[in-house]
Structure formats: structure tokens, C-alpha cells
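Next up: the structures, one after another.
Rule-based calculations on the coordinates, nothing more; no lab input. These figures come from a predicted structure and were not determined experimentally. Cβ atoms are built from the backbone, for glycine too; each structure is taken alone.
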Structure P
Amino acid sequence: MLKYAKIYRKCRYHLPKSNLTPHPSIFKLLLLGGLLVANASASAEQAHMADQFVDSVGVNAHFDFYNSPYYLHFKDIIIPAFKSSGIRHVRFAAFNTPTAATTNVATLISTLRSYNGTRIGLDLVEFPSTCPLTNDIRTSGNLSWVSYTNIDYFEGLNEYNGSNNPCGGNWYDNDRSFQKALWNKVQYDKSGVAVLGPSLYGTLSTYASQIGNLYSPQYETYGNDHSYPYNGGPPSNNIHGYQTGQAVMNGSLPFVTSETGYPTDPGLVNNSSISYRAHGKYFSRLWFEYFNAGSVRTFSYELIDDPVAAGPVSEQHLGLLDQHGNPKPGFTAISNEIALLKDPGHNFTPGALNYTLINAPSQVHHTLLQKRDGRFYLALWQEVASFKQQCCDITNSSVAVTVKFANTMNTVNQYNPIASATAFATSRTVSSLTVSVPDQAIILEIIP
């Protein structure tokens, strides 16, 4: 869905150098990450680093749309949005020559570094403008406007199976040839930057089979996922189908989700459009769901609504901010989650928490994180639909779940990230605690 000036055109709007260590297998995450919930005796669950979750959050941005808020309001909306949210990663186009857009990206990088020491990492998507496509590969060797130290990934072609294939021949031959050439060029540059595979849409098993094996021999570091939740459903309803559908292309390589999200167009024109209320609920848990599923990084599409975006009206309402820069509930939720969970520094080995979830039905999902100072963070939510397709919000009753600890905890603070980054309840000397789990994420800060 990411759109830039390029020689191929998207045909339709589709529905459906980081220090991160890739997740274990999806099964292990489901088991240890708590998606398979049972009323069993207390057992120790290994936590993930809290900042690993924070570092998994990214957004798409069209800095080169010169008649959009990305350019017209770069200083008064875009930079403040990155400051207030704490988001560290941006997906953008790989331009091989400096432009007004790349100047703004360089300004964003330097501003955030000066503001609070944040490193802004870039996922640079390849949009070649010549034929053959392999004559226009843009990597560290020919990008003068950015240092490779700020580049997380070079990404293969963006949904090229939806293009008009301007260079002729089979689209999948062109896509595969470009991916191999991109990989070889990045290795030749010796920049150490990771390479994302190409993204696809549609009948994935068919398209992935046409491209073929990109993992052995290896031509990508990570698979590439565009798993938009379909029909306005919950965040998890399309993640695993994408991975299964692309297995023939990516094998068991870890994956990055370079696009996902929901439109909020007022007329609910698109099958996946949702209300502002559902936007907050879904985005409060979206990054946790993708993290649990093994997505190394997940980029929301996109940062701000673009009132001049081409295509159906829903294309203009995919932002975490509205076109005037006002936060939608999902922006508030992830900003508060980042504020609560951020813990920058070198990698460390988190500990385990010995606890049990009692009376937790299968739709109650969770993620367990830990900071360097020993505090645990347990995110809980009901992974259910919060919106009826092209209709209205769904009211779901909260579920009373008891968190029973094997050892007494000093303090447990409860947070509602849609509302605030400040605790709404505090309990002390806690051996067990019954919490009301809604269809949005709540977070328990557990201090041993």
C-alpha cells in the first residue's frame, strides 16, 4: 500500500541495524507467551525484554507527498508526533538522491537524537524507476543523504504482483531477480543492514509459489508481511494466514510486518473500516498480538491521514493521527504503552515470573515483559471483535481474571493505556489479584 512516484502502479486498495533478537518459533511463543491459557498450578513464564517490545513498533510515512501533512506540516505536526509517541522506526522510500523529503527525514533523525537521544531507524523500500529494475538498486553504496547506521532494513519490491509490470516479462521473474540483486548488492556494500523480502497481496500461496524459494540459498534476512486485519476484525485474524501462505517463499525465516492497520473513514466505505472507539481498542493490543506471533517489527500504515491520497476514501483515513494532527485513540494507546514500557540499553536476559491466570477463557491473551530493574509488565486483553463490519461498535463484557503469584509481590500497579500512562489502581503485598480484563489492553506493573 505504500505509494511513491515509481514506474509501476498499484491496481487496487487491498484489505486484507536493530539489536533485536528474532523470536523463537511461533509455537514456543504461544506456549510461553500465554496465548494458550489454562487454569493450572503456578508455573514460571520467561519474560521478554520490555524494550524489545517498544523497539518492535514502527510507522509508515510518506515524507515525499508534498501536498500532504507529511510535508506541509512537517515541523508543527510530524516532528512533535514522533517526540510525543516515542516511536523509533519509520518505513519510507529509498531515494538515491537528496530531495526535500530526504532533507526532512535527515532533520527528523537529528532532531530526535538531540531531543532525547533516540535513534530513528529506517526501513527503506525499493522503488526502482528504470528497466530492467535491477539497474536501479538503492543501498548504502549510493545513498548520500543518510548514514547506514540509521538504516534498519533495505526492503524488496512493494506488492509488485499488484503492479502493471512495466518492464515486461513475468512479474514474478522480475520480483525474484530484483530481490536477489538487492541481497547481493547489500552484501557487497558490507553495511551489515538487514534485507526484507518482497511484499505480496492476494492469494499468497499462489503468488509466493511463483516467486519461489528466497531462503535457501538466502536472499532475504526476514520475510515481509502485509497482514491487514480483514473485515474490521481483531488484530490477530490475519497474522498466521499470511505466514502460512508465504512459507514456500520465506521458509522458517523470522518476519517483519511492514504494513498493517485500519481505516477510520466516516462512511465505513471499506470492509475493514472501524470506529474511533474500536481504533483505540484494536491498536492497544495490535502490537502485542504481532509481538506474540513473532513479528520482529510491526509498522502501522500510517502515521497521519492523507486527505489527498489516491484511491477510495478509506485510503485517506489510515493514520494514527487525523489530517489535522489530532491523535486518534490508537495513537494515544501506543504512545502510553511506549512511555510505560521503554527501557533502552544493551540486551539482557530477562527473568521468569511464577504465576497463574485463573478463570481466563481462551480469548484472554497476554504478553509478559521485564525491565532491567526487575519490574515485570503483564499486558492482558480479550482478543475478540470490537466492531461489526460496516456497522457499529460491539459491546463486550469484561472478564474477571485472577492473577495468582507463587510468591508475594511488593506492589502491583494497573494501567489503561487508552486513557493514560498513569496507574489507575495500586495494590500492595499481593499474593493474588482479580482484574477486569476488557477487549482492550490493560497492563499490570508487577514489582517483586
Structure Q
Amino acid sequence: MYQESETTNSQKRFTAQQYQKNNEYDKAKLIYRELWDGKAENYDKWLGWEYADTLKRLSKPDDAICTSKEVFHKYPDFKFNNNLLCWLLYEKYIKAITEESALQQKRNMLKVSEFIVGTVSQDGKKSAFESTVFKVVDVLKSQNNINHKEILKWIDKLDYNLLSEDVFTLNLNDGRTKEGASRKEEYFSIKTKALEAIEDFEECLNWSNIAFETIPKFHYDNDIWIDVRRNYCIAMLSKDEKFNDAIQNLINLAERKKHWSIYSKIFDCYSGVNNIDAALKFGAKALLSRDPMNMKVALLYNYALQLEKASKANEAAMHFALAAQIRRKFDWKINTDHSNKLLKYKINEKSQIDINDLTELWIKFARFGEKLNKGKIINILPHGNSGFIAGDDSNNYFFRKASFISGRNHMHTGMNVSFRGIKSFDPKKQKEGNEAVEIVIE
């Protein structure tokens, strides 16, 4: 009788397997449920895995998780089920988390994520390990107060040698395709940024070098940003000729990328070696960018400290006041040192600083010691975002509207301007040309 039952069950399971192969999952589910439900102690791990997999394919994740957990408790080392269970948990509790829901779901997400990385190994697309780690990092990066040490804890769970170098390809509506970074490239971008943020300059430099030795082609300007971190670390670790070379590289990268944060890093470097004039110069370049001033609130405070060292008390007070004004606006904490500065300069909550009142000062510092050109706008291209300046030195200079320090919305042909001329690469003509930056209306 028992043998007949076993034979009947084997036949039923074979039938269920055939249904599953033919994508007839509803029929397969009915048989698997009869064979498995309430009988987990009696049947083998493969039966439970087949049943859970069928439930997953029927878009019944909760039932699939329940069955897969039953298998896991009886067979915790069964790799196939572990991979299935962890993918199910990833899809249900981790993948769908958004920036808006992250704060409420973070604790549970981390609990489930710890289970996943403790249960399966890093095995590319076969396991949920890598997807889990990268999703956790994305959520941590989206928080208001980013915990870079926690990001490092998670990214360090990955062995970069096992990460894919395959680039992500996106099909655009116009028929073109766009490449995105591979997971290996993304790994280096995340890791070097976090190491820089916690000021572990030696490790950041080491991993930046490994990135350039490892990644054949970069995307999203990751090569620029990792190179910025590399040279920033060299400058922060050096006081000799390496410092000067690193600073020059950072200046070149700043002119190429045109991002305020690179000038801010140069400010940090010069502040660190007590070169106040140079610090004020490059800090001013950062402050003059069009980016929101709330992004530069820490720079404003540190810039005020350098102004104090330069015996410019009034100017320092204005920067301490502006930094506090921004912090109050966004309901951000003002630390004790900052509060003491406000008391020292008798700055109260009613003090309001107009950024325009500081612009002339920043222009003065940004242009300190630089050779300036003068000229006239001779052409503005149809889109209105760029054009050409005829310099008094008989050279023509390409310019971008964004390069105007002020008055960009009032520019017109025939307008007299002063500017700094740099060499830039014209991708259309595939050659080097002249470009006007830091433009001021005369």
C-alpha cells in the first residue's frame, strides 16, 4: 500500500513537472500543493523548491516565500532554494523601496538584507547578493545625513573581482542606445566617494588607482570624479612637489568639468597648508558658481575662518551670518563653534545677508593674480546658451552663458566684458580652442 502511494506521488510529481515545463503553472500548482502542503517533513527539498518556484511564476510571492522558508528551515544549505528565497525576499522587501519610503522601511530592509548576504554568496545574476548590496547603498545615499561608514560597510561585502564589467544599455525613444556604467565601475565610484568623505585619503588614493587600472571605459564622468578624488588625496597627503602637481591637475579638472565642488576641494587643500590667499581665491570661484548656496553652507563657514586669518573681520562676519541664515532657512543645526562666532560678531537671527553684496568681493578674490582678457560679444548662438567674444588680443573666444558670474540674462551682442581665457576642447571640430570663463560685464 505504501509502495503504491509512493508510486502515485511520483507520477503526480512527474505530471506537475511536465505542466511546469509547458508553462501551465496553475495546473502544476494544484498538484504540488497536494503533495507538499502540511507534509514538509516527509518530502524532499526539490519538491518544495519546485512548488515555491511555481508559485513565484504565478506571481504569488507571499505563498512562494512561505513555502521556500519551509524548505529553508529543513534544508538551510540547499543552494537552489536559498537563491530562490533570497530573490523572493529582495523583490518583496528591497527592490521596490523608494527614497520616499526608505526612512520608514530602512530598519526592516537592513534586517532582510543582512539575511540575504548571510545566506547566499556573491554569484552575479544567479543570486540576489549583488542586487541587494547595491540597492542598500542606493537607499543609504538618498538619506539626508549620509552615513558614509555604513555605505563602506555594505560595499565592502562585495568582491570587485567577481563583479561584471558588462555595461548597461538603454534603448532611447529615438532609436539610439545609451551606455551606462557596469557594476564594477559603479563599485569603484561608490567606494572612492565614501572613502574621501570619511577622509581616509590613503585608502581613497589606493582604490582610485585600482579603478583606473581595472575599468577599461568609464561612464557618467566617473573617470573625472575618481581622478578628482585621486588628486585631492595626493594634495591632502603631500606637502612637496606632488602637492603642486595635484593642485594643477585639480585646476585642470575644474576647468574641464566646471563644477564648484572641485574648486571647493582646492580651497580645502590650500587651507590645509595655510596658504590663505590661494584658499580665498579658489573658495571664491566655488562660491561664484550658479549652484544653490545651501549646497555650499559648510564652505561659507570655512571661508569665513580663512577671512578671519586674513584679518578681514567684517567680511568674515558676513559669511558667518550668511551660513547661519541658510541653516535657519532649512532648519539645520548650528553647531557650538558657529554659534560662538555669531556671538563674537554680534550677529542675531534678524541679520539678513544679500548674496549680491558678497559677489563683488568673491570676484575680487577669484581674479587675484590672474591675467584677465577684455573683449566684446560678437555673436550669440540661436539657442541663447553660448556664443563668441572678440578679445582685445585679436583672438575669438567661445563662451557659455553659464560662465557669466553675473548678469547672464542681460547679455547681448556688442556688450563689453572681461574674462579669463582658457584652452578647451571642441568635440565637434575635434580640436583645441579658446574659451572665455568667469565672465564679468564691464
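Of the structures P, Q, report the one carrying the highest value of FRET efficiency 1/(1 + (r/R0)^6) of positions 69 and 373 (r between Cβ atoms, R0 = 30 Å, to 0.05).
Across P, Q, FRET efficiency 1/(1 + (r/R0)^6) of positions 69 and 373 (r between Cβ atoms, R0 = 30 Å, to 0.05) peaks for P.
Taking FRET efficiency 1/(1 + (r/R0)^6) of positions 125 and 173 (r between Cβ atoms, R0 = 25 Å, to 0.05) as the criterion, the highest value among P, Q goes to P.
Source structure of the calculated read-out (distance in nm of label points 7 Å out along Cα→Cβ at positions 189 and 301, 2.4) within P, Q: P.
When helix-only ellipticity at 222 nm (-39500 (n - 2.57) for each DSSP H run of 4 or more, over all residues; to 500) is computed for each of P, Q, which one produces -7000? Comparing all candidates, it corresponds to P. Structures compared: P, Q; top value of mean projected area of the Cα convex hull in nm², i.e. the largest, recorded for Q.
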